[in-house]
Structure formats: structure tokens, C-alpha cells
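Right after this note come the structures.
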Structure 1
Amino acid sequence: MAQVRIRKALQIKNRLAGEIANLNKLIQNNNSHREGVTQFDVKKLLVDRSNTVAKLVAVKSSLATANVAIYGKLTVLAELKDEIKFLRGLNTNSGEDEVGYGERAKTVKVVAEVTAADVELAVTHLTLEIEKLQDEVDYFNSTVEITIPD
């Protein structure tokens, strides 16, 4: 077992996830092959994959336990980011629009209740909140140590 800061554990988690993705690809691409022609020992790769998954589960479990202390901040961060995505997806078009076809076509006035300027102002405020919270999470991640498998 090793003591590492959360920031390092997150890097290890991502590396392990990448290794699993690579092993998955190798196993899937090489499981069925011409007899006598093989580049990989798929059964060994399956063992390697199983061991790597076990390490990933241990790292994720340690991270989850440590993150209980900042779970509220992580939840708020996620919701603020979703709010920005929602706001940026709003139709803020205003002006005239043609509806109908041919002789039945007519021009109507379209008004956005929330304007593009409103959206940008809200996004700016939300971004500042996100940056403040992210700084707090980054500080936590760079100072708190957890135990993970070697």
C-alpha cells in the first residue's frame, strides 16, 4: 500500500482506466484468431485485466471515501456546470420570423425572455463560482493523502 495525495491518485485512476481500455481492445481483437497464429496470450491478458480492474476499484474506493469531506462541493460544481450548459442551449433569438408556407405564410415577432446578454452575464457569474469551488477542490486534492494499492 502507498500513501499518495488525492491529486496523484486521480492520475493513477485515469492511467489504470486507460490500461483497462487498452487491455479490453487487445483481448477483443485477439481472442479469436487463426490456429497457430497469435500475437498475444489472451488468457494472460485476461488475468492482467482482472488485476488492473481490482487496483482501479481499490483506488476509486479510496477516492470515494476521501471525497465524502467535499462531496457537497463536488455536487455543486457539477450542477453549476450543468446550469451553464443549459443556459448556453437556450434559444435567445429575437426579431421577425416567417411561419407557414406560400399564401398562408406570415411574419411574427419573436421575443426571447432571456437574452443572449442575460445568458452571458449569468454564465460569467456561474464561471466565477465554479472557479472558486474548483480552487477549493484542487487545494483539497493536493493536500489530503489517501492509501492506495502499489
Structure 2
Amino acid sequence: MIITPSSLTREQEEITVAEGSGTQSDPWVLTTAPGTSSYTMHTDPDADPPVLVCQVGSTTLRYHLSAIDDLAAWLREQGDWVDLGAADEKKPAAPGTVEEWGRSDTNPVGGWYGLRRGYRGRFGMYLPPLLEPLGLVELTHEARSNRVRAR
């Protein structure tokens, strides 16, 4: 199964196509916004709490599954482009970025969307490229300083 919004140009489709259905046996195959790294994501709704599992090489990151809907809603509230601001957990996130919101005590989970201590960062790197093929956001695909906005 290939997920891609019908409103995208052919060039955008090549960047934003996500293969897979989002299950453990058929994960979404994604690429970071700059197109430099591939990774997979799948949902585990039976976990407690329900999780979105991100596999980057041998590293497994786990985020609250609600991150998909919560981030899309927050981006709609912003009404404009927002910097991704991807950063490791031990580094501060730039103000006003997706990364900062993904750790903020004012977001719907009251803090980190990442669940595994030491691997909670990079929310701004891995979540927006999933929301794009789901048709929830537009994402820039530059070498650096990428941004996202709600559709």
C-alpha cells in the first residue's frame, strides 16, 4: 500500500510517498525532510500507553501514538510555517519549533512525547515526515532548516 495525497505534484510525491500500512509487519517506510535518511514507523495501539514506534537503523524510538493527531492539531492552531528544530534529548530545543512543542509541558501529554529516556528527542525530525503522506501537513525538503505547516 502506498499513502500519498492526491493534491501533490509528481516531484512532491517522489519525496513524500510512504510505503506500508503502519503495522509492525508492514511499517511505513519514510525519509527525513532533507531526504538524507530512511527509517520506518508503525503503530502499536495495544501498548500501554499506545505507541508510535520509530526504527532508525538499530535505534528504536517510541512516541505517544497521540502525537500524530496532537501535532496536526497544534500545527493548525499555528496557522503558518513552523521550523522543525530537530534536536537530541540532551540539547535544548529552539523556541517555537516542532521539537520544542514535542517536549513542552503545555502540550496535550504535558511533556515529552518520546517515551524512552535518552531517546526522547528528534520529535521534529521523525514525526513531520509521517504526517505529510498522511495528508495532514506540507513539509519543506531543503538540505537544512526545514519547516512544516498544516494542510
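Which one of 1, 2 has distance in nm of label points 7 Å out along Cα→Cβ at positions 103 and 127, as calculated from the coordinates, equal to 5.2? The value was obtained from structure 1. Here relative contact order in percent (Cα under 8 Å, 6 or more apart) was calculated and came to 41; which of the structures 1, 2 was it taken from? Going through each structure in turn, the value belongs to 1.
Which structure, out of 1, 2, was volume of the Cα convex hull per residue in Å³ calculated from, if the result is 183? Structure of origin is 1. A value of 5.6 was derived for mean projected area of the Cα convex hull in nm², for residues 39-86 alone; which structure in 1, 2 was it taken from? The read-out comes from structure 1. For helix-only ellipticity at 222 nm (-39500 (n - 2.57) for each DSSP H run of 4 or more, over all residues; to 500), the calculated result is -4500, so let me know which of 1, 2 that is. Clearly, the read-out refers to 2.
Bear in mind these aren't lab numbers, they're just calculated from the coordinates by the rules spelled out. Predicted model, so just to flag it, every value in this text is computed and none were measured. Cβ atoms are built from the backbone, for glycine too; each structure is taken alone.
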